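Trainee: Given below, in the form of structure tokens, are the structures.
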Structure P
Amino acid sequence: MKLQLQGSGSVSVSDENFGQEFREALVHQVVTACMAATRAGSAQQKNRAQVNGGGVKPWRQKGTGRARAGTIRSPIWRGGGKAFPSMPTDYSQKINRKMYRAAMRSILSELVRQDRLVAVKSFGVDAPKTRELTGKLAEMGLDNVLIISDDPDDNLYLAARNLPRVAVCDAAGADPVSLIGFEKVLVTTAALQLLEERLA
């Protein structure tokens with residue numbers, strides 16, 4: 001199939017990667033797994049065994065008139081351990097390589113169908129100036145956009161980092177979460193070839 005380039009011309013892409021039907025359940029599963037893998041899961045509290053101290057019975061068992069107590073680190077005591085503490089958790093989910101690639105193909109195909117994929121021969125800025133980048137995007141009618149370049153330079157990264165609705169990545173860094181997180185995806189022809197190689 002042919003993708004129209006911004007301005008004039010076209011680029012050939014395979015139907016296998018850009019002409020698939022949208023598989024909503026698969027895309028949802030893969031996106032959920034990608035987002036879960038980014039969770040730190042590092043919340044941790046101490047239970048009564050991990051709190052320092054409390055090795056001596058605070059008073060004798062009988063005869064004091066007080067409730068029996070075996071340790072000052074009981075969960076019901078101030079300074080004691082937590083009864084049901086948070087522990088480090090691994091939230092990552094297993095996703096097969098075949099499923100991941102199928103989800104990427106499905107997302108790219110849907111972007112083409114919805115005219116959200118904008119292909120250009122090349123894209124860059126001469127200086128690390130946010131104003132220069134916003135001007136180029138305004139000329140193309142783009143506001144909320146992910147820029148995928150085959151070899152993004154420091155100028156492009158620096159020009160885009162202050163823009164909350166603009167992100168820059170290379171072909172290897174494009175993932176399902178970033179592809180569906182923007183209204184438009186601007187991709188260079190060289191990056192398209194790299195994407196196809198990844199999905200082959």
Structure Q
Amino acid sequence: MTLIKQHPFNLDGRKEIGKLEWSKKVVVTLMGMGTLGLFAFGFFFIALYTLFTGEVGFNFTIGGAVYISVALFFGTMVLHELIHGVFMSVYGGKPSYGAGIAYFIHPYLYSTTKTVFLRNQLVVIALAPLVVISLVAIGIMAAFPSIAHWMFIPFVVNASGAVGDLWLTRNVLRFPKHVLMEDRKSRLII
């Protein structure tokens with residue numbers, strides 16, 4: 001992968017034309033969408049599982065599987081943010097990471113940077129974890145059908161958790177591609 005050098009943008013003479021903020025209404029809506037996404041992506045995963053393995057449904061046994069499942073759940077969330085950070089770095093950003101609770105109702109992990117990006121760069125950064133983790137999970141399912149059932153948690157958690165990234169992408173695509181955007185953790189300045 002070739003790193004793209006990002007030179008600081010000269011913001012003199014530019015003005016703020018919009019912002020996206022994580023309001024309580026947005027957070028609650030995205031939580032609902034994420035919950036629906038769990039079911040939708042769960043059904044999609046099971047269809048792929050059946051396609052690759054020929055089996056209908058799968059069973060997890062109690063015991064060590066609980067620990068593996070918990071590790072996959074949290075590992076997927078951390079990996080999701082690390083992938084955002086890698087793509088921020090590709091475009092010249094220096095990512096930082098953290099965790100929070102939005103409006104005391106929704107815990108989350110985040111990655112952010114003080115770097116200003118062009119619209120399309122931000123779209124790539126936002127969608128990268130969804131694409132990368134989904135393709136890896138599907139690739140593992142296809143290559144190793146005997147362990148395909150373990151891809152359920154990373155695939156579904158990542159896809160349903162990406163609703164915020166999809167919401168951000170949908171909203172920033174309304175702006176021209178030459179527009180600059182800066183992530184400020186709880187809002188995006190355009």
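Trainee: Taking FRET efficiency 1/(1 + (r/R0)^6) of positions 97 and 161 (r between Cβ atoms, R0 = 25 Å, to 0.05) as the criterion, which structure among P, Q has the greatest value?
Mentor: Evaluating FRET efficiency 1/(1 + (r/R0)^6) of positions 97 and 161 (r between Cβ atoms, R0 = 25 Å, to 0.05) on every structure, the highest lands on Q.
Trainee: To which of P, Q does the computed value 8, 26, 22, 13, 8, 9, 8, 5, 1, 0 (P(r) over Cα pairs in 10 Å bins from 0, in percent) belong?
Mentor: Only structure P yields this read-out.
Trainee: Also: When FRET efficiency 1/(1 + (r/R0)^6) of positions 81 and 105 (r between Cβ atoms, R0 = 30 Å, to 0.05) is compared over structures P, Q, which one is greatest?
Mentor: Comparing P, Q by FRET efficiency 1/(1 + (r/R0)^6) of positions 81 and 105 (r between Cβ atoms, R0 = 30 Å, to 0.05), the maximum is at Q.
Trainee: Compute relative contact order in percent (Cα under 8 Å, 6 or more apart) for each of P, Q and report the one that scores greatest.
Mentor: Largest one: structure Q.
Trainee: Further question: Given a value of 0.80 for FRET efficiency 1/(1 + (r/R0)^6) of positions 17 and 129 (r between Cβ atoms, R0 = 35 Å, to 0.05), point me to the structure among P, Q it was derived from.
Mentor: Value 0.80 for FRET efficiency 1/(1 + (r/R0)^6) of positions 17 and 129 (r between Cβ atoms, R0 = 35 Å, to 0.05) corresponds to Q out of P, Q.
Trainee: If you don't mind, another one. To test your reading of the models, identify which of P, Q gives -18500 for helix-only ellipticity at 222 nm (-39500 (n - 2.57) for each DSSP H run of 4 or more, over all residues; to 500) when calculated.
Mentor: That value comes from structure Q.
Values in this text are rule-based calculations from the coordinates and carry no lab data. No experiment lies behind these values; they were computed from the predicted model shown. Cβ atoms are built from the backbone, for glycine too; each structure is taken alone.
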